[in-house]
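The structures considered in this document are given below.
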Structure 1
Amino acid sequence: MSEFIKVANTSDLPAGRTIVIEVGGRTIALFSVNGEFYALDNTCMHRGGPLGEGFVDRNNLTVQCPWHGWIYSLQTGASPMDSMARVETFEVKVEGEEVMIALD
């Protein structure tokens, strides 16, 4: 069973913003897009770029790595650039003002 850990308050992450957090020895990018929160491993599979610094496409719910342009789905972590490329995603839930992610 996954354990949810508080990582931020909703006020820390206004709409359209991203923060990078360290949780359980992992670096995770936390995105606020269109009223929803998404959490991905912060490291691009291509060359290790920081996804938390990437361009977020609110319409397609994707993030583009700032280093070489690889794209990842905020929902699934899959990349249309390479069918084998996928970054880890983390379940996010909001309780009151607390944003929490699930770690296995």
Structure 2
Amino acid sequence: MGLGIKKDDTVIVTAGKEKGKRGRVLVVLPAKSRVLVERVNMVKKHQKPSKHYQQGGLIEKEASVNISNVMLVCPKCDQPMRHGNKTLETGKKVRVCKKCKEVIDK
């Protein structure tokens, strides 16, 4: 299943209450078609005190967003974009911006 969005990509939310927000992808969950985006879709969770959270109480964390509700942001033209795939002379497959033809993958 080629989703086209990878960890550490910059994305913009295109639908829902968080529409227009930008962030970096923290985790991609391909089986559920969802992504975790940094500082987007924050929820409050009641956390019991534990070794990891000694204080306990309410913590804020990111909840996942459906992958269809985010779009990649081109690093060159800084716009939401669709991407295509291209094979380089070295045989490596890379993602390419459809607008400015810039290679996304390094």
Structure 3
Amino acid sequence: MSVLVIAKFQSDTAKFRQSLVDRAEEYTKIVDSARAVGAIHHRFGVGDDFVMVVDEWESAEQFERFFADPGLHAFIASVGADQGPPEVIIAEAIGSPDQF
């Protein structure tokens, strides 16, 4: 059974949005490495002074190993999320009749 991972980073959202353009190649490399170790889906959302990550992973352990990389944390800080640790929620993904 897969897991859903939701992470909320306090962030300079203008800097983050610009990084999506200026550093697109780096984001692509990160997603390639995430897929190689168990990532299934990935999406960003932006709110007032925060960036949200919504992922699906094969397991919590795979996500935790991937997210423990100090290089990843350095990248995250460099694109605007340098305001403390994120709030991370991991939950088992389940099916439901109203799923779409």
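For Rg/Rh (Cα atoms, Kirkwood Rh), find whichever of 1, 2, 3 sits highest and give me its label.
2
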| query | distance in nm of label points 7 Å out along Cα→Cβ at positions 34 and 66 was computed and gave 0.6; which structure, 1, 2, 3, did it come from? | reply | 3
| For relative contact order in percent (Cα under 8 Å, 6 or more apart), which of 1, 2, 3 scores largest? | 3
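Just so you know, all these numbers are worked out from the coordinates, no wet-lab data involved. Quick caveat, the model's predicted, so the values are computed rather than measured. Cβ atoms are built from the backbone, for glycine too; each structure is taken alone.
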